[in-house]
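The structures considered in this document are given below.
Just so it is clear, none of the values below were taken in a lab; they were calculated from the coordinates. Everything numeric here is computed off the predicted structure, so don't read it as measured data. Cβ atoms are built from the backbone, for glycine too; each structure is taken alone.
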Structure I
């Protein structure tokens with residue numbers, strides 16, 4: 001298996017781990033319609049490691065941009081303890 005194939009499988013597994021759901025808005029999508037987002041943006045020192053990568057729909061990923069995830073979620077969707085818990089647990 002080459003590194004490109006490994007990367008594709010890893011990306012697919014991560015999306016499936018979250019049941020093909022955007023971690024920010026909570027909506028379900030087809031695998032191909034989900035992107036991967038850095039919870040802590042790379043511009044803020046976030047790493048490209050499993051605990052900092054989550055599936056996000058294109059709309060949420062673009063709208064979040066380089067904002068802190070909690071600020072983005074609360075200003076966009078209000079307080080959602082379940083979604084916040086899911087993200088906090090994943091990033092530990």
Structure II
């Protein structure tokens with residue numbers, strides 16, 4: 001699915017804007033997927049989406065941002081906490 005979206009993105013930015021809320025909601029669900037490759041592909045696609053939106057000087061609507069940003073922040077926070085715990089554990093094993 002993400003591969004098809006990646007292929008379509010450069011040629012169809014109008015469809016991206018029209019369906020942005022659905023795309024962001026779908027990507028929010030992918031954040032909770034346990035498969036790391038799906039998460040990485042989703043983040044790569046998300047990066048391309050936001051690059052396209054910046055080039056178009058598009059501003060996220062409130063419903064688009066509210067459907068997506070809390071999930072992104074939660075995922076980033078969880079990854080950050082896991083890294084902190086990993087490095088704390090790693091530090092104690094070295095000492």
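When mean count of other Cβ atoms within 10 Å over residues 49-56 is computed for each of I, II, which one produces 13.1? The correct label is II. Given a computed value of -13500 for helix-only ellipticity at 222 nm (-39500 (n - 2.57) for each DSSP H run of 4 or more, over all residues; to 500), which structure among I, II does it belong to? Source structure for this number: I. Given that distance in nm of label points 7 Å out along Cα→Cβ at positions 9 and 25, derived from a single structure, equals 2.1, which label among I, II identifies that structure? This figure was derived from II. Looking across I, II, the calculation of Kirkwood radius over Cα pairs in Å that yields 13.4 traces back to I.
Where is relative contact order in percent (Cα under 8 Å, 6 or more apart) largest, in which of I, II? Largest one: structure II.
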